[in-house]
Each structure stands twice: as structure tokens, then as C-alpha cells.
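Listed below are the structures to be examined.
Just so it is clear, none of the values below were taken in a lab; they were calculated from the coordinates. Model, not experiment: these values are computed from the prediction. Cβ atoms are built from the backbone, for glycine too; each structure is taken alone.
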Structure 1
Amino acid sequence: MNTIEKRDYIHNHLGRLLDKDIDEMFEKVKLLIEENIILTEEQETELTNRIERHKNGTSKSYTWPNIKDEIHNRI
């Protein structure tokens, strides 16, 4: 089974897992992601700048309904 097939299998069967299993799986995935994400200094600076722009309202933000409407209007 290749990576895409494995992802699809996991995605398609998540609803069948018990809550305790979901919690355990979430913690494992979260740990893997947090351990493997290493930003360059430039990326870290850009992320900090984006967060600041968001906090002070100078960046444009969208609500989830706005995003869904935009997608539906493109179809």
C-alpha cells in the first residue's frame, strides 16, 4: 500500500474508532508533527510578521462561510 492509499484508508476509517483511540492517535500525530517541523529563520520571521498583521488587523481575514461561498461561486 502506498502513502496515498494509507492516508485514504486512515481518513475513510477514522469514524469507526473509539474516542480513546482517536485521542491516542491524535497525540501520536501531534508529537510527530511538532518534532519534525523546523522552520528556517526566514520562515520564522515571516510567520511572526503574519501573526502580528493578523493581531493588529492589517491583514485580510475570512470567515469559514465566506471561504465556502467563494469556492461555490467559482464552480
Structure 2
Amino acid sequence: MSSELTMTLFQMGKSLLWALTAAVSFAFSMGLAIKVFDWMSKDINEWEEIRKGNLGVALIFVAMILSVGLVLYKVL
């Protein structure tokens, strides 16, 4: 029984580490994607436009975040 408990705890720890790795990777990649998008669109201040209520810019950001998220989901 002790070896089964040890193996279960090992598997739980391993799963927790993979979840933590995925969360950190997702956060880093999403931040990087937003920075690259900001860098590529120098003529417009997206955050200011979103604050003003510009729905088009907000939808572009949502689409970018979802697409990066779907790619990362398949990778991780």
C-alpha cells in the first residue's frame, strides 16, 4: 500500500509541475504576443482606443489572444 501511495503522490506532483509549467509558458507567450502586436502597429495606441470604447480594436485583441491561446493549447 505504501508504494501505491508513493506512486500516486509522485504522479500528482508531476501533474502539478506540468500545470505550473503550462501556466508560466502561457503567460509569457501571451505577454510576448501582445508586445509584438504593439510593436507592429506603431501608428495606433490600442490601449487608448480600447479605453475610448473602440469595439473594433478590442475585437482584434480578443482574436489575437484566442488564436495564441489555441496554438499554445495544442503545443502544451
Structure 3
Amino acid sequence: MSGPGEGKIKIGKADVYIHVKGKSGASVTHVDIELDELNEIMKPGEKSFVGSKKGGVFIGLKKEMISRAEKRAKRDDKA
């Protein structure tokens, strides 16, 4: 995990859960990352991909998501 750095803009603190199959409506066991701010970048129902890295994961973004993420980053970087 590399932590804060140039070009990294923090958007909030996420709640992360292992969501077990058969509980609370899960049809398969998966990891939930719950952070409302993510829906400014990835709209509900959009698909992307996740990769692992030392100390965590990254979410790969599609073209439309990149545009929304960059707009958010510019707005937050000015604050």
C-alpha cells in the first residue's frame, strides 16, 4: 500500500465488508465497498474490473468513469 501521494485525492472513508452468500440477499460471497462518493464515478449497474496490489485493490475505470473521476478530482483538488 503506497498511501497518500501526488495525484491521489482522498474521497472519503469506505465501509468494507465480506458479504457472505445466503445472508442479506447475497447470491455469492463477495466484498462490498460502501461509499456514496463512488457513485459519482461509477453509476449503479455499471461494470468495471478490480485488480489486486500490495496492501489492497484497485478499481479499473472505463472511459466514461475516467471522465467523471477526473472532474471530481479537479473539483476536490481546488478545495
When Kirkwood radius over Cα pairs in Å is calculated, the result is 16.5; to which of the structures 1, 2, 3 does this value belong?
1
Where does the value -23500 come from, among 1, 2, 3, when helix-only ellipticity at 222 nm (-39500 (n - 2.57) for each DSSP H run of 4 or more, over all residues; to 500) is the thing being computed?
1
Ranked on distance in nm of label points 7 Å out along Cα→Cβ at positions 3 and 67, which label among 1, 2, 3 comes first with the largest value?
2
